[in-house]
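Presented below are the structures under discussion, each in the form of structure tokens.
Bear in mind these aren't lab numbers, they're just calculated from the coordinates by the rules spelled out. Bear in mind that the values here come from a model prediction, so they are computed numbers and not experimental data. Cβ atoms are built from the backbone, for glycine too; each structure is taken alone.
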Structure P
Amino acid sequence: MLVAAYQEEALIANTLENLAALDYAGLVEVIVIDDGSKDDTLARAQACQSLFAGHPRFSLHVERMARNSGKAQALNHGLTLATYDLIVTIDADTLLEPGSLSSIVAHLYASPPQTAAIAGAILLANPMESWSTRAQQWDYFHGISAVKRMQGNFNGTLVAQGAFSLYRRDALEQAGGWPDTVGEDIVLTWSLLRRGYIVRHAEDAVAWTHAPESWGALSRQRKRWARGMIEALAIHKSLLFKPRLSTMFIYWNLMFISIDLAFTLAFIPGLLLAAFGIFWLAGPVTLLVLPLAGLWNIVIFRIQTRMLRRNDIEMKKSFAGFLLFAFIYPFIMQPVSVWGYASELFGRKKEWQ
């Protein structure tokens, strides 16, 4: 299990305590790679050795990069240190449900032999910290999870996210490891798909991640995600011509770009004009999409709730956060995505924050 960490002194000990308590019958080697942190991340990770000292199957190794080199380089360094053939990545601020590691490994062995990676299911660990996290809870619970479930059903999950995913080591090495890009997980996933591998999703392998608590930090994160999509399209554009069913989802990603552009450059100005009685871009008929959107959200909510119930997982839900997610969130995040697309196209500086 590779844990790349940068400036994570507040949460790294909780993450390692969680890993030491996982319900898994096999051998587990946890490798923490401190990417040149300037805080006490390294010391707090090393202090967790006692959690693993008496464990019969788990071990902990803490490594420090000579200088801050970025998440991709940290993960690649961890890969050179790893012993086993299955590689799991988790973020340094992520907690796993007790059976999640067993579940994600079981999904791999139940999948076709050409499966290279399994993406876990990500939910929010801090949904009540701010209005930003209240809205993000529903983004993860409804939007991201629903998309990954659909893609996984067709063996074409487009992002085995770094927050919690499982990879076959040989497939990772064939792809050259994690690329030194701003969206290293999406570019790696597309590299695996381009080589003919399958990438799937395990909805019951649940991890809890800490989301950005301020709107500014969230905007920077989503800007980075948008840049990663453009990077993946630029590097692996040959995927657009692969005669596979999962290619449909690559084109679906292209639709997200066009929808973000249309929403930001046409729909928002259209609403502003409509407020003054000018219905050139948006009018009363636009409201007809709301019942369809409401029905779709009900379907997703029922599917997700059944998943939580099957796995005996409780999740606090903020109704006010849902209203914020449904009616305000898109007006912030979709322009941010357009900002990310533009930053990548114009070659702005890249960094792991």
Structure Q
Amino acid sequence: MRYLICLFTSVLLFTFQVNSYEFVLEKLPSINKLGDFKASDLCQVTENTKLYIQEVTSDKFAVHPGTVFNNKISIQNVEQTLAFICTTYREDVRAKRQSRLHDIAFVKENFNFFRWLPDTQTAQLIANKSTNEVKSRLLNSIPKDKIFLTKYYTKLLDASTVKTTKYNQALYALPTDEVGLSLEQAENQKQQLIRYRYTRQDIMAGALSTNTAVKPLIWLSEEALHDVLLQGTGVVNVGGKVRYFNVHRNNGIAYDYALGKREQARYWYFIEVPSIMGYGQKQEDKIALKSQVTFAGNVKQLGLGKLFMVSYDRNNENISRIGVLADQGGAFDDNLFQLDMLVDSYKGWSDYHQANKHLPDYAKAWLILLK
């Protein structure tokens, strides 16, 4: 096994470069303090992600070593990197010592670090098309040596089991005309299926209100529906009980990065789930997530399960943290300038901002792979 790892290491000592972005090997990455994450949670998400990679090999969209890396790394190297996280964590628990995943010397000794220099050209092209001034400013301001580090959260919502004046927007389940169909089968029959017929605006205006083939799971306020469609997951208080809802399948309309959330035509149908879930081609295979150790990003090009370290200044102290690419979203199509970090669950913007105002918009980032 050690021989195989050495072989992998030997092919990793180079720069990945395509167009205006790069992943550049840094032998001495700047790490001052490893923090802001729990080793136990990182282990859990890496293990869940590794299991998906090993069991859902048919998912060619996500289960690959990364199309941007020019076949210079293997899926086995990705799996070994993920496995090493839990091996280390569990050895430390058994030895009753502090996790070595927070030990700078240990991390530097065991991983190769590839500095991510972002695709600012694409970011600026999107910024020039955007109608959102804040988004345009943030995209135009991405430094050449830092990625755009956004934060996402699961929405803490209140809802009703019946329609009311306040809770007047349905969170719809997948229409019954699609039950039992795979994604491929549904795509081949899209002209006949309800899911593909309507935009978000159509549905919110009542296009499905009398259609018995579409079941409301719960009822939300209009603002809450926009939020959960954007975030992808709702942590919902329904009559005093906490329930979880996750995106299932959408109406086939692409997310438009240049538009605000209310202008998006993409609409998601939801499903009730046991916890916060991330990437998965099928609902039953989705990866269970933990906050602070999960990144959403460009799974299609980077490949599921990549381990990233990001560094930033917080209260005059430089912090580095590790997380795994285990989620995605429409905003990441052709996007090699951004990671989105799952932070926690909040009622709204003010709660989120108060808890995360110390986190920056941009951060140094490295792809890390086991030596």
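Some points to look at:
- At a computed -14500 (helix-only ellipticity at 222 nm (-39500 (n - 2.57) for each DSSP H run of 4 or more, over all residues; to 500)), which of P, Q: P
- If you line up P, Q by distance in nm of label points 7 Å out along Cα→Cβ at positions 164 and 284, the top spot, with the largest value, goes to P.
- Structure from which 3.1 was derived, distance in nm of label points 7 Å out along Cα→Cβ at positions 204 and 340, options P, Q: P
- Computed over structures P, Q, distance in nm of label points 7 Å out along Cα→Cβ at positions 36 and 68 reaches its largest value in Q.
- Winner on relative contact order in percent (Cα under 8 Å, 6 or more apart) once structures P, Q are ranked, highest first: Q
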